[in-house]
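Derivation of every value follows stated rules applied to the coordinates shown; laboratory data play no part. Note that this is a predicted model, so its numbers are computed, not measured. Cβ atoms are built from the backbone, for glycine too; each structure is taken alone.
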Structure I
Amino acid sequence: MNPTIVQVAIPTPLHQTFDYLWQAPQAAVPGIRVTVPFGRRSVVGVVVATASDSEVPANKLRAVTQVHDEQPVIPAKLFSMLQWASRYYHHPIGDVLTTALPVLLRRGNTTQLAQIESFQINQLGLQYTPAKNASVQIAILERLKLAGVDVPVAAETLATISSRWRSVIKPLVEQGLIERQMQEQVPENLSKQQGPELLEEQHIAVTAVSETIGQFKPFLLQGVTGSGKTEVYLRLIDSVLARGQQVLIMVPEISLTPQLMQRFERRISGCLVSLHSGLNDTQRLQNWLLASQGKANVVVGTRSSIFTPLPRLGMIIIDEEHDSSLKQQDGFRYHARDLALIRARDEQCPIVLGTATPSFETLYNAQQERFTLLRLQHRAGDAKPPEMALLDIRRRPLIEGISDRLLMAVETTLSEGSQALVFINRRGFSPTLLCNDCGACADCHRCDAHMTVHAKRARLRCHHCGSERAIPQMCESCGSDQLDNVGYGTERIAAAMQEAFPDATVARIDRDSTRRKGELEKQLEAATRGDAQILVGTQMLAKGHHFPGVTLVGILDADRGLFGTDFRALEQMGQLIVQVAGRAGREKRQGKVLIQTRNPDNEMMKLLVSEGYDAFAQSALEEREQAYWPPYSFVALLRAEATDSASPVRFLKQIRQLIDGYKLDDVFVLGPAPAPMERLGGRYRAQLLFQAGKRSGLNALLSMLNRSIPELEGAKRTRWSIDVDPVDLF
């Protein structure tokens with residue numbers, strides 16, 4: 001009988017598995033972790049399959065050195081989805097499987113849940129009389145007696161009595177007077193509040209989705225901002241939990257997770273956990289284990305939570321499904337929304353995609369009746385939709401980028417006791433430092449980008465690669481001291497609003513002002529309470545937040561999306577404007593949204609303001625169809641980068657020659673061409689764009705390229721990657 005050979009996936013750029021001898025007594029099951037020798041080092045990999053023979057000669061086969069799991073850490077259905085994802089995104093299976101695991105599991109850590117050490121007194125202990133001078137022992141016994149027989153007291157509680165508590169309690173345990181226990185640490189949420197009465201639209205949505213529990217059915221829940229989508233989620237969660245199943249809720253950004261968790265904790269009993277990059281590795285592993293072992297009822301997480309094993313998965317909910325943050329932009333470039341649809345299909349459970357501004361792909365799928373459309377067209381309570389208007393700022397006086405009419409509107413809002421929100425999607429003080437004598441800008445030395453001025457810290461910072469330097473006193477090109485800050489960012493706008501309204505409290509909420517842990521939650525809570533009368537921020541303020549006192553939203557620099565080079569720029573502009581506008585008038589007072597523009601006659605901008613997102617999206621979709629962009633075609637990017645400018649284009653020209661030899665009729669190839677930002681982080685980038693009418697044709701081409709490119713000259717000197725369904729062409 002031939003020895004068992006296992007095929008192990010290892011995190012490498014190679015599209016293959018590696019063969020090893022299996023000598024462990026247990027069965028080799030796909031999805032378990034093993035340590036294997038790889039070159040001169042040992043690495044943790046995942047078993048993919050077994051085989052009876054190998055292309056590697058028997059005398060050169062090395063053996064698995066350690067088996068970490070008795071049961072697969074990646075269960076069969078999830079394992080199958082990850083294999084599909086590897087093929088669909090044309091990404092190495094080893095890297096895909098590794099991405100799906102928490103960092104500590106990638107290093108070979110145990111899958112055991114953290115345990116709480118506790119002690120409890122028994123009947124013998126109640127009868128025990130300690131010596132009069134044993135003060136620590138007396139204190140420990142009194143604390144345990146206070147809790148009562150069979151009621152455990154945590155070790156950390158006893159540690160507050162004395163630093164010597166452990167040596168004192170040890171003989172009591174040995175004498176059988178006190179019992180020591182180790183229990184798995186499973187958080188339990190006991191708070192339960194009743195929700196409000198559902199509106200008819202909400203009730204219809206809840207009923208429609210609940211009736212499909214136990215089968216695959218995709219829904220688009222399109223609800224205007226403030227229409228109560230979260231309340232629909234909560235009722236659906238109740239329906240799933242009543243059946244003893246689990247719910248996965250995905251949000252695009254970490255900033256939305258704490259707010260959702262707080263709301264869920266007020267309404268849902270059971271074990272709720274979150275999964276996002278704000279947790280440390282230990283916390284993330286513990287929450288992952290709670291979910292994978294079926295102890296967590298509800299999991300709230302960002303895009304990587306789609307890889308969490310959930311043995312009783314009953315429903316997937318994706319909030320703000322349109323958000324580009326759901327797409328991973330480096331490494332394994334997956335889209336969490338699309339993988340969630342595949343997982344829901346495999347698990348035979350319904351999936352709800354919720355948003356006020358559906359992505360054009362999702363809207364198209366709903367129009368084609370692949371998704372069931374559920375609408376929430378009315379705001380909850382007495383709230384009315386905000387009034388939207390364009391402010392033509394041509395030939396109007398601007399004060400630090402703010403029009404006089406917007407300032408007057410803010411003044412009126414404050415006099416009424418309400419809050420105003422001013423939105424500009426740029427961080428820092430100004431995006432450019434310009435020399436008025438020679439016209440030179442302070443550029444990043446590593447990117448084809450201007451450095452952003454951060455006045456408070458007196459620093460220039462590149463928002464692409466993160467490099468920084470002090471703000472110069474003189475022009476780096478000509479030596480002139482005539483330097484000017486051109487353009488506006490949140491820091492500058494906040495300062496301008498404070499100067500214009502000195503008696504008001506101005507809060508700036510962006511990535512810079514919320515870097516410290518807990519600062520974002522603190523500022524959002526203050527904004528919700530109304531402690532700040534004027535809020536200035538980026539898109540961190542745009543999505544999902546409920547500020548009851550905000551009745552005015554002013555949007556600055558809205559025109560950028562009208563002239564973007566990316567085919568999704570217009571879509572993203574419309575979504576962002578509608579999402580920001582949705583922060584206004586969410587309570588009884590009707591809100592007003594003022595959009596500053598130098599293009600008030602632009603047909604798409606007027607359509608968005610006058611007829612709403614649906615009309616805007618339909619018109620934009622017609623333009624997409626004429627231009628043969630998704631969802632009317634399928635797109636992929638092949639990117640290459642190197643430390644010199646010539647290598648990426650030269651390398652892609654070789655690939656283009658390969659493609660021309662394939663003679664594919666259905667795939668249109670554009671390039672090679674430098675990336676829109678050619679130099680990023682000190683590396684030069686170029687790309688090939690593929691467009692196809694059928695997914696099968698595009699997949700066939702990418703599969704052939706994956707096999708052929710590693711053989712090309714320069715493949716080892718040039719980084720290259722494939723991005724299927726890119727969210728931008730940057």
Structure II
Amino acid sequence: MAGQIVLLAGLVLASAFMQACNRVEVASDPLPALPEPLPATKRADPPKDAPSFVLVTIDTLRADHVGAYGAADAETPTLDRLASEGVLFETAIASAPLTLPAHTSILTGLYPPRHGVRHNAIFRVSEQTPSVATHLHEAGWQTGAFVGAAVLAAEFGLSRGFDRYDDQNAGDRSSVNGFPERRAEDVTSQALAWLQTVDGPYFLWVHYYDPHAAYAPPEPWAERFAERPYDGEIAYVDAQLGRLLEGLEGRKDRPSTFLIVTSDHGEGLGEHGEPDHSYLVYDADLHVPLIVTGPEIERRRVSGVVSHVSIAPTLLSLAGLAPEGPLDAPDLTPLLRGAPETGELTGWAYAESLAGRLDHGWSSLHAIRTDDHHYVRAPQPEVFDLASDPGQLHNRLSPERSDLLDVARQAEARIEALFRGARGLETVEIDAERRAQVEALGYVVPDGVPQEGLVHPKDALPFARLSFVATAHLLRGDYDEALEVSARVLERFPDSYRMHDVAARSHLNLKALDPALRHAQRCVELFDENVSTWMLLAMVHLERNDPAAARQAYRAALVHDPGHVDPQIGLMRLDIDEDLRAAEQRAQALLGEGCEEPRLCERIAATWEIGGEFERAFESYTEAVRRFPEDSRLNQRLAIQFVRRGEDEAAARYQARVDPERIEAALLVRLAIAYAARGTPALAIPVLENALARDPEDEGARHLLLRVQRENQTTGG
């Protein structure tokens with residue numbers, strides 16, 4: 001049996017925390033005109049009579065919880081109707097039980113070893129990797145995407161090729177750790193609004209996140225599914241899918257529109273000891289629905305195994321476009337047109353999970369699912385006979401079973417063939433806010449590359465849950481509880497980088513700087529090649545009022561990754577206090593010829609603001625809004641600058657460009673502080689009330705509201 005393969009090297013993750021600063025400077029510059037957006041680039045015209053495409057991905061949806069797949073107690077009339085109108089693939093298999101890798105496979109037609117995205121948050125799709133969106137966009141289709149979770153934020157690379165990529169996830173719904181999550185109703189509304197602006201062939205991707213834990217469907221589904229909230233979430237999304245389809249019906253291009261509905265992965269729901277997903281590669285995590293409807297598509301059910309990686313080549317084929325290079329799964333168009341199932345079109349799929357290794361240093365898992373067997377490459381390889389063991393509970397691989405040894409050898413040959421075409425990896429710089437958002441959704445953001453372990457993830461799942469509980473306590477501000485739980489994990493895994501990281505951050509928030517320093521230094525000892533270790537150490541040094549040591553830590557981070565943004569931002573902040581010219585040069589180097597990412601623009605401007613350089617911050621925000629005129633966060637930030645300058649008319653003009661449903665409570669608090677610091681507490685009160693309506697648990701905002709209310713009474717407001 002082939003041994004385990006070392007898959008990854010040189011992975012880094014940035015997680016710098018930046019403190020807010022709200023110093024005020026009032027100026028009297030003339031009122032500027034609203035910035036004009038940069039001109040759009042011209043592209044080709046689409047082919048005559050080109051079809052349109054709607055791709056719907058319903059996160060965390062197991063196939064066996066859909067009526068059309070045999071769930072008698074499911075409430076999925078929309079999905080069931082679509083299944084009766086087109087092709088239903090009975091055994092579609094996801095490429096990974098993780099949102100970002102799986103969606104990357106869906107949109108690129110490549111398995112994770114070939115597209116290089118192996119986990120959430122720390123990888124991004126390479127700019128050299130074409131996708132369905134880039135192909136269709138270049139060929140003249142109008143393209144829009146509306147996603148429901150931070151795991152698919154634009155910075156991770158799937159936004160390339162989309163004219164509109166709506167990943168703004170501020171909203172009222174809280175997920176597992178209390179952070180905002182976007183409801184399907186809002187995703188649907190934004191997608192339908194975009195469709196009203198579209199004339200001509202289009203590609204629309206709609207991502208519904210709701211079935212992901214925590215399960216909290218709205219009414220009336222919450223009451224109807226009180227004992228089965230996961231199914232309640234599915235029923236709610238099914239209703240929103242129906243609403244989306246209603247919006248399509250009145251369009252003149254509806255008869256020529258293809259609709260593809262699938263999921264990124266399934267959900268353990270306790271099978272194999274896994275309550276959710278990420279770590280295991282059995283059918284509970286991988287078996288997803290796949291339904292296709294459209295012109296000239298026959299009504300049928302396809303029984304053989306297919307991969308959702310086939311969606312990209314199939315969609316390109318239906319569009320009459322050729323991929324730039326070979327893809328990893330077959331084009332299923334012949335099956336949509338009634339062709340018989342053959343070994344060239346169905347029969348096997350690959351899947352993997354590297355989460356156990358990247359999160360905890362356990363074993364990676366790789367699987368080959370065929371019509372008859374399920375093979376898992378693990379410390380003890382597994383082969384399941386699906387005819388007698390559909391739940392994949394009994395590993396039948398043994399020296400006495402020559403037939404299953406042949407199955408394992410064939411599966412290994414397929415895995416090795418995929419790995420011969422594996423590409424290099426490209427990590428993404430992720431700031432503290434994005435890290436918190438991703439972890440709040442139930443995912444661990446790994447902080448290094450431990451050596452390949454021999455622990456099968458299914459044998460250590462209790463420690464994975466404890467690790468997540470410790471992280472949840474940290475994010476909620478329950479620092480003593482985070483320390484207690486992380487200590488339990490460290491007792492079993494004393495070299496757990498993740499738990500030393502949680503302990504360091506918890507001590508840091510408790511102002512226990514000596515133990516914070518010890519745990520941060522231990523993180524560096526464990527993974528000194530990881531940028532986030534040095535960023536954490538720099539944070540501790542800054543709290544200890546040692547900027548020289550912090551600068552040394554930032555520089556060490558850049559030795560390991562010279563192009564990383566976070567250490568440069570940290571050095572820029574130190575330069576503002578010590579050498580403004582150096583700070584300006586560093587900011588210009590980060591921006592290049594012109595900022596191409598709204599969040600980077602925002603971070604540069606915010607760094608000037610934190611350092612008290614308000615004119616430079618104002619100029620940076622103004623330029624950012626010129627480049628990204630529809631970005632709500634940037635418009636809100638610029639409005640705050642005008643409030644600080646005492647120019648309420650200009651502030652109101654930019655505030656009018658902010659979608660109130662897409663701005664988080666923290667920025668509302670900043671706006672209120674600007675009003676209060678300027679001596680106008682009456683204007684701050686309604687803003688703070690709005691912020692508290694969005695986040696009732698924000699004690700800082702509550703105390704601030706009481707303060708400005710007292711000040712307003714004192715001044716006779």
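Some observations on this one:
- Label whose coordinates, when relative contact order in percent (Cα under 8 Å, 6 or more apart) is calculated, return 10 (choices I, II): I
- Kirkwood radius over Cα pairs in Å - highest-scoring structure of I, II: I
- Value -13500, calculated as helix-only ellipticity at 222 nm (-39500 (n - 2.57) for each DSSP H run of 4 or more, over all residues; to 500), assigned to which of I, II: II
- For the set I, II, ranking by FRET efficiency 1/(1 + (r/R0)^6) of positions 339 and 387 (r between Cβ atoms, R0 = 30 Å, to 0.05) places II highest.
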